[in-house]
Structure I
């Protein structure tokens with residue numbers, strides 16, 4: 001009976017999902033030649049061809065497709081084993097990985113990490129600053145700070161609070177334009193838009209700020225970049241009140257316009273929440289987020305989780 005090394009099966013599964021050796025190698029933190037050797041070793045062990053090269057593309061074969069579900073099942077079982085083992089650990093030493101948006105990472109995580117270092121100096125803290133939802137089930141992170149409620153049954157979430165976003169511009173922009181008194185006064189304004197634009201425009205319209213897609217002349221998927229452009233007077237845009245209050249030279253536009261709610265969720269895997277290390281970090285992150293928000297009018301208290 002053939003019993004291939006798990007590392008080889010993991011290499012096969014990751015390559016099939018990523019669609020290329022380079023992308024899979026980055027995901028597994030391997031070099032591309034190492035990953036290529038692992039695929040070749042698995043093909044030799046099984047006596048089949050799993051991938052074919054067509055030009056620069058790597059295409060999974062029919063045999064590979066037939067074996068992929070089995071490899072995925074083994075990957076899921078291995079990940080569940082690792083999560084269960086991590087959840088039983090009572091050791092406070094080791095690593096904890098926190099995933100958060102670029103905004104939260106810059107404006108909130110420094111204080112959180114400082115407390116983690118004071119209270120648990122043996123921890124190694126890794127921060128993943130990304131607007132993409134890290135897959136906690138696959139251990140891309142241990143704890144995630146999100147703006148959406150988790151829906152996966154394996155995850156547990158705690159609603160920390162609800163921040164507020166408003167429309168802002170720099171003092172320089174306001175001095176060069178007539179201060180708007182209603183949403184209609186913004187018809188000719190340059191809007192600093194988040195990508196994808198169509199979803200951003202639809203959200204603004206839903207919140208009572210109808211703008212035309214043609215007004216979105218500066219577009220980015222990174223809030224920190226857009227907000228620096230806003231501070232430099234390049235247009236108007238949405239910003240968290242909690243952040244705007246800490247930055248000089250910004251003017252809130254249309255102050256009577258209802259705020260845009262921005263929920264703040266803290267999420268982890270159910271298995272990991274039984275780990276002393278992860279549970280301690282989870283509780284510290286929750287406490288510090290509440291402390292950061294509690295003194296601001298930009299936050300609405302959340303009900304107990």
Structure II
């Protein structure tokens with residue numbers, strides 16, 4: 001899969017293509033429907049398909065300080081898109097100047113002049129251009145002028161047919177923030193994942209015989225509600241069942257919010273300085289304080305056995 005960091009990276013001899021545009025944070029099941037349709041149509045037409053996305057998130061430019069929690073960094077999104085059969089990803093730098101483009105200017109600069117779109121596939125709520133003035137109807141009208149077609153993909157609803165909420169990044173973020181990671185996985189189509197470098201912590205886990213990987217997360221990462229989770233630690237090319245703690249360690253009067261993962265039965269891992277990922281499978285319990293260290297350790301061992309059961313079912 002080709003990856004372009006700016007419109008200038010698009011080959012000058014790039015031919016016609018099938019395009020879809022969006023932030024696509026999380027590449028959730030709704031995104032998968034749209035991207036899948038674009039891939040399918042591109043194959044029928046014998047053309048390459050391109051996903052256009054943005055960095056940073058447009059809200060961080062139009063309303064600084066409002067960057068939404070991040071479901072997946074761009075490298076992870078590209079990996080997921082490649083798995084869907086995408087041929088190329090264009091990550092457009094979203095600047096103040098870029099945000100001022102009218103819908104027509106956006107279409108000409110991106111879809112017509114650079115990507116030579118033959119077909120554009122979008123969800124029903126797609127908006128583009130200055131102040132998000134452009135809609136899918138606007139896009140279709142511009143397509144008639146500039147020689148491309150537009151297809152709109154309806155997003156499936158959660159729950160029973162015709163009920164529930166459409167798949168969306170905002171829904172996934174809300175479920176994650178509430179600790180409903182199993183429900184978030186239904187929206188995403190896989191467990192929610194955070195990434196970061198393993199850094200030194202207080203080393204209490206190592207001293208207690210339960211060493212944890214303490215992650216310095218990608219900025220803006222969507223972190224679940226405080227508590228203990230069953231999940232997996234992705235490190236050294238392995239996906240290891242893990243007990244994951246999110247929060248401030250109130251038993252030890254902590255103040256900094258952390259994400260730490262203990263790979264079950266593994267005390268041999270040396271991960272400091274490595275980039276790892278943690279996946280969240282199920283909520284186990286909330287944060288607690290305990291009357292004694294023995295009570296704290298007893299609860300941890302109960303948590304580990306619960307995590308062992310939950311991850312075994314995966």
Structure III
């Protein structure tokens with residue numbers, strides 16, 4: 001037996017319960033890991049609340065969580081890692097627990113912590129996907145909205161590493177950090193368009209919106225073409241002719257994970273961990289995120 005976080009109905013953070021469950025067994029091509037860190041993502045909160053019940057209905061009891069890192073303690077036939085390997089990846093059937101299954105484990109570099117490894121998975125792949133779908137090229141100027149958030153922070157660093165000029169909108173507390181990462185950081189809020197134009201007198205070629213803060217109309221005007229703007233957060237995208245980039249089984253870029261891990265190991269990718277919580281306090285972690293009491297990634301420690 002082992003312990004995992006589950007919930008038996010939709011609701012607030014209080015529906016999350018530490019439950020005794022059977023430890024999962026790895027199947028064909030799978031590994032089982034002893035979880036050392038499990039990242040909390042915004043989609044976990046949306047699924048738990050029922051806000052996505054129409055698109056992704058839960059099967060109760062539901063076991064939340066996707067991004068994990070840990071040590072392989074069991075491997076099925078044809079698995080991509082061996083017992084004792086330190087790995088990270090996307091959990092099959094839930095990640096908030098003492099054990100998790102991975103279909104596609106990726107090696108965790110020794111230079112990065114389990115917390116950082118778990119935190120990288122979804123936000124890193126999302127940032128990679130957005131840049132890939134925008135087809136932004138070295139020498140172009142990219143505007144990243146919401147660059148102070150985890151996806152925005154990774155997108156900035158990936159773009160800078162590829163020789164792309166990055167203008168980043170963020171709140172005042174994040175401007176210095178983003179400047180240190182190589183971006184031309186500007187404060188969001190009233191007057192942001194003028195500040196972006198001043199930071200990029202050569203013009204903005206493409207825009208990656210990670211904020212959902214109602215900036216699409218102005219972003220299209222800056223680029224002159226809605227095809228040059230993409231969002232992962234604004235549900236009004238279609239009204240502006242802008243592509244909404246959503247993840248899913250048919251829209252994944254697993255090749256991003258090894259690249260992100262290598263960059264982090266080399267000290268070229270920084271993803272701030274805002275807070276860690278014991279596994280049993282998953283409800284408090286969700287509540288703190290919803291109340292905006294955290295900054296950076298939130299990670300559970302089984």
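Laboratory data are not the source of any read-out in this text; all were calculated from the coordinates shown. Everything numeric here is computed off the predicted structure, so don't read it as measured data. Cβ atoms are built from the backbone, for glycine too; each structure is taken alone.
See the values below:
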quantity: Top of I, II, III by percent of Cα pairs over 30 Å apart, largest first; calculated: I
quantity: Among I, II, III, structure where distance in nm of label points 7 Å out along Cα→Cβ at positions 106 and 122 as derived comes to 1.5; calculated: III
quantity: Structure (I, II, III) behind the derived value 0.45 of FRET efficiency 1/(1 + (r/R0)^6) of positions 50 and 170 (r between Cβ atoms, R0 = 30 Å, to 0.05); calculated: III
